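There are structures below to look over.
All of the numbers you see were taken from the coordinates with simple rules; none came from a lab. Predicted model, so just to flag it, every value in this text is computed and none were measured. Cβ atoms are built from the backbone, for glycine too; each structure is taken alone.
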Structure 1
Amino acid sequence: MDPSVDISKTATCTSCRFVEDKSNYWTAVLYFKHPNGSYIRVPQMANHNTGPGLQSGGMTVYYFQPNPPTKNLNLTIFPPGFRMILGDPMRRTDNIPADKTASKAVTFRCFQGDDPGPFGSPGNSPEDSVGFPQKICTGGIRSNFFFPQCWNGVDLDPPDHASHMVQPEGTPGADGLQFFGTDCPASHPVRVPLLFMEIVWDTRPFNNPELWPKDGSQPFVFSMGDPTGYGQHADYVFGWEGDSLKRAMDTCLTGSGIPADCPVLTWQSTEEMNQCRQSVKVDEVTERQYLDKLPGCNPIQAGPGPATMVEDCNAISTTLTDAPHPTEAPELIVPPWSVCYDGPGTHTLAPNCDATTSAAPTVTTLPAMVTPAPERRWDAAIARDV
């Protein structure tokens, strides 16, 4: 994580659709807490319209242009070494005033079946919430992240990883939010692309009401011990090759979001994306079986006061240097929605299914979770982060 290292030059592959994008996109991991007190990692699944092919993960990344009535429509592309964090992992209550842009910058969407919810800015629909949804989401839960788009033009990564960036301000748009069509304050006058991320969690194996707490609360927690969801946060480390992001932002203006519509960038198949994976870095069990506690020193802290760091943590922290690189086929989860469509004209904002290699992905579906206390080992396939 040395900021002087240009990861666009040191990375050997990318799990993103565009080969030029070697950036790092990160978020906390979601766990399910069983009635018996044990935890298991919640897998991710492919988001809507991210095909062709099933991605081994659930993250979708968008780069938006500023639009009128924004005064400054000129973009400055993130420079090498740039980093930022969105959200606060210690937050345990909804304490941001509703009239602030940041109040809806980090939210959840509760999917029911294959319904994607209303079209428009996430964070403002009846199925969206700032904290964890308090009901069963039969189609899964999506995390939504609107990163700040106003930079002070000086710092690449201050000690708090956040103060060099702020959200825009101004009159909310028709969607009631301030992410589009608003201006940067004088303190942070440099406009950068609006980075938006979505992560889809496959909570379907835990839909059985018998697995939910009897007190009416919900059973999901983040890996830093957050049972509220208010501590949801995400990190970004810029890593685009050369001027590739600038070329894309200058020329790929169709608004479709379909990678094939951006010919100035190199497009790779889903199979190639899925094969770009890291080896295990820390020798500890974190997924695919029930755990007595969350990994690391992360006790449950429900608030409403801010969470605190655990002193004298004795968790494993040694980084492995000789762990084997994964060579097996990635484990994939079939989502309840389509990731691509049959051909031109069937969907204006989704890729066609024939724009891929002929290789068929290995698909594994998840079994339903059982009501009784489970064995500590869970042998069902779990999608890995990429």
Structure 2
Amino acid sequence: MKFYKCSCCGAIIATVIAAALALALPVLSKEEDFMPNQPDAIPSFLIIGTAKGGTTDLFAQLTAGVVNLDPDRPDPPFPHKSVKEPGLLSHGATVAAEMLPQKSHYMEYLRLLGHPCSDATNGNFQECLAANATKQFTLDATPTYYFHVLAPLYLRQLSSLSKIIMMIREPVQRAEVLYGHYVLAEGRWPDRSIDDLANDFFKAINTDNGVTAALQRAADCSSRDVFCLANSWRDINGLTLMDTLENKLFAGGLYNYALAVWRYHYFRPGRLLVMDSHAYFDRRVDAMDKVIRFLYGRPMLPSEQTLAASGGVWRKVAVRAVPKLILSAPVRQQLSEFYEQHVMRGLFQTLMDMRDEGAWMFGFNGERWNECPGFEEFNAATKSMH
């Protein structure tokens, strides 16, 4: 049964580059133009996106010893023991003033990233950076960053030129898989089905006048009005709706609004790759080829290609399909209509704007997208560039 007006079961993406940062350059030269990595970018690379969207697998593809320590690797390696999800940029105790160079949270972030200067003293910190900047890359991979209001602001204090990979999956399936993860991996909600949580979420957004008004304001924003979208997400994020994990399970799928803060404050041409999670899982070799070209500006090494083709997927927990974990047809329909209004509408216009502004993309040309408005125009333009 099909619930979306847009048949988007493969994945959904709604990330964008700040309109104020758009440059009047030809699309082709911007989408595929490799931007050099900055030695002083902290972190060098950042993987953000929805939980259960492939961030763990991509992190492993980039840091596994077989590729990280490959003697044929022409790029600096990552730390020997990279830590996924340090999460400092979205930590509740993080203080903006302490994110400045050599302040306490800044140095803690260096330590979590495995940066060689995390133990440097005030006297030799600058010398350490100068000596080690080109010897090692750092990588942060944390799903919570993409919907956190302050994360892009904190990152901008650290570095304005870190490269970002966004990974987004279709929002209804995202909710199901994430719910299953919490139930099976963490033992949450033993007596409550996903239908129960979804019904409570709809009750919360339909009976709270403040939530209803905030969502309507967000829905009324143009996909090109980044300021409006960013302010709307700030308002939504400040509501009691976002106080519980149960509501975040569904509100976290509001990609258009949540990512507008990143779009407004941080994204730069040539330094953002937007990826459909399902396309990544289905075509991982092709996806990793895109990732490697985006990050390093070169073709894949044999070791990278072999790892990508291995077939294994790094997951924290295998999610089993049992009735409690699956939405019923009526609730799935209701959730689909909610995301149709707040996520799906204008999707390909957003993607086209992003591409014009210099974003790299992967995974939006499959048949599961072919009923979405703008699909043909978007992909016709893509074909004309090659």
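A value of 33 was computed for relative contact order in percent (Cα under 8 Å, 6 or more apart); which of 1, 2 is the source structure? Working through the options, I get structure 2. Given a value of 0.10 for FRET efficiency 1/(1 + (r/R0)^6) of positions 166 and 270 (r between Cβ atoms, R0 = 25 Å, to 0.05), calculated from one of 1, 2, which structure does it belong to? It must be structure 1, since only it matches. Ranked by mean count of other Cβ atoms within 10 Å over residues 262-269, structures 1, 2 are topped by 2, which has the highest value.
I have 4.3 for distance in nm of label points 7 Å out along Cα→Cβ at positions 310 and 350, calculated from one of the structures 1, 2. Which structure is it? Comparing all candidates, it corresponds to 1. Structures 1, 2 were shown, and helix-only ellipticity at 222 nm (-39500 (n - 2.57) for each DSSP H run of 4 or more, over all residues; to 500) at -12500 was computed from 2. In this comparison of 1, 2, the computed figure 3.3 for distance in nm of label points 7 Å out along Cα→Cβ at positions 254 and 278 is attributed to 1. To which of 1, 2 does the computed value 1.9 (distance in nm of label points 7 Å out along Cα→Cβ at positions 86 and 102) belong? Of the structures listed, the value fits 2.
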